[in-house]
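Below, each structure is written out as structure tokens.
Bear in mind these aren't lab numbers, they're just calculated from the coordinates by the rules spelled out. Keep in mind that what you see is a predicted model, and the values were worked out from it rather than measured. Cβ atoms are built from the backbone, for glycine too; each structure is taken alone.
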Structure I
Amino acid sequence: MTLLYWKIGKDITENVLKNEKAEYGKSIIKELSKRLIINYGKGYSERNLFKMIKFYGCFPDFGIVATLSQQLSWSHFVELLQIQDSLKQEFYITLCLNEHWPVKILRERIGSALFERTAISKKPEETIKNELQLLREENKMTPDLFFRDPYVLDFLNLKDTYSEKDLENAILSELEKFILEMGNDFAYMGRQKRITIDGEDYYIDLLFYHRKMKRLVVIELKLDKFRPEYKGQVELYLKYLDKYEKAEGEQSPVAIILCASKSKMMTELLGLDSSNIHVAEYLTKYVPTKMLEQKLLDSIKIAKAQMEQRKRFKNS
């Protein structure tokens, strides 16, 4: 069906519209739709024909469509057609294929602005393309494709006041949804994991393992804003896990500090943007998609501008 719709889109574009924009041929498409519905049914409505035309316009290479259609349905493509930016579209296609998202999950990921929330979105375009290619061809995921900010945890249904233990309990009671937010390759290892250093006990809030990254992932929960001392605390956990718990063939552990808020300047001064410790905010209440997306787009622009400024400074 997907290949049929692609061919119909191609045929209308080249032979009916003569490669003009679909808007110029609305009356033609309307008449064509009426005839097709009579012969072949309601699937050829005017609206659907415009989708087929757009489908061909977005994916003009039949070879690529033939390959993708083995894993993605027409409904997947309908969701992807809403994305205007080709790089962003490539991100969702790659993650969808890699994590075998059904249409519902793809729609939710797009709706929650996953691309803009992922650390990779703040990187140069070439870096994004290379890391997506690495995931597609070698099944290797980098931390930048995994780390997100903010994390959307509105499914936890927390009350207006809650403790770190409440947050931890809520995550564990909704573990399946939490893992879906983090990614399909996320595996739960334990809570309040005790490590002993010089006779003193320390407790890691949550410990996970990411299969594709082949790393242990520490999650530290904080109800307040990020503080510099949290870095030292989590660094200690990572060094311990790296030395005593890392299995053969695994990469060094990484950590996510989930905070109510954070300072961009502080995380930059502490060098966390390029370390194995990722500081992210979490949202426990629903935020309208457009509002969240605009906020994230603004932060991406700022991050890329700062990156370009640092690059020029180094070259000068």
Structure II
Amino acid sequence: MNLSVQLAPKNRRGLLLSNPVMTASGTFGYGSEYSNLIDIQKLGAIICKGTTLEPREGNLQPRVCETNRGMLNAIGLQNIGIDALIREKAPEWKKWEVPVIVNIAGKTIDEYAKLAAILDSVTGVSGLEVNISCPNVKAGGVEFGTDPESAAAVTSAVRKATTLPVIVKLTPNVADIKSIAKAVENAGADAVSLINTLRGMAIDINKMKPLLGNMSGGLSGPAVKPVALSMVYETAGAVSIPVIGCGGITTATDAIEFLMAGATAVQVGTAIFVNPQAPIDILDGIKDFMRKNGIDDISRLIGIAR
């Protein structure tokens, strides 16, 4: 049974995964935090938490709250910064079989380019995931990912700064996600991942104020799955580069739906907070489905429902 998928077929480095199950940024730390809980080497890839040029403390508490069939988070990109990541995390990653992809975030296009250039030659880093849901400080705080031109500009700058495979993570908070996907494809992205969280909030009726310290946050979990699946289906029909599905994937059935919609791979995120074994369970479930249906190659599932 062949479960391998190629996420950067046009990139000379390539990004070949042994299977299509990845962990989503911000839900799996740097991978090492889970190495004593599950066999992380069975995963297709690990995407580490969002990384910025300088360390960040993140937003005010509280940062997370549970919702009906999901959760809101407003972490604020708390992270150790690029220098500490290279010094403390990359040496461990290079010993692993599972590829590690670094999610990068910036306030300006120049910051994205600098991060990409710094990581280009770091052993242990197999690719970059570009978070374009960040506010562009030079454009009044509007997210890079809500405008095709801004999204393309970030992607182009990253592409010029690195030879690593470049995955661009798309925000769902747009009117037409296909136009954003096409723009980043034309700007040099090797793949796109979607969706990032939906914008949302909760109010504490006893304190009579927003529950999150940042007032609003990102909604994830099973509640967003139908939205994510629809956007993956749309995007897979609009671009020729691989699409990575993300959003509410909790079971193997969820993952298979995304693959059938046209996703080449999937990311598991919020489900990990409930069950750290979720990505492995999902992988096992995909294998069982293929076995029961006489499918010997994962490529036969990808886009079959289109």
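Using Rg/Rh (Cα atoms, Kirkwood Rh), for residues 12-51 alone as the calculated read-out, with 0.96 as its value, let me know the right label among I, II. Label of the originating structure: I. With respect to percent of Cα pairs over 35 Å apart, the largest value across structures I, II is given by I. Structures I, II were compared on distance in nm of label points 7 Å out along Cα→Cβ at positions 76 and 92, and the highest value belongs to II. Here relative contact order in percent (Cα under 8 Å, 6 or more apart) was derived from just one of the structures I, II, and that gives 14; the source is I. Can you spot which of I, II the value -0.54, -1.12, -1.20, -1.28 was calculated from, given it is log10 I(q)/I(0) by the Debye sum over Cα atoms at q = 0.11, 0.18, 0.19, 0.20 Å⁻¹, for residues 36-179 alone? So the calculation was done on I.
Source structure of the calculated read-out (helix-only ellipticity at 222 nm (-39500 (n - 2.57) for each DSSP H run of 4 or more, over all residues; to 500), -7500) within I, II: II.
In this comparison of I, II, the computed figure 63 for percent of Cα pairs over 13 Å apart, for residues 196-259 alone is attributed to I.
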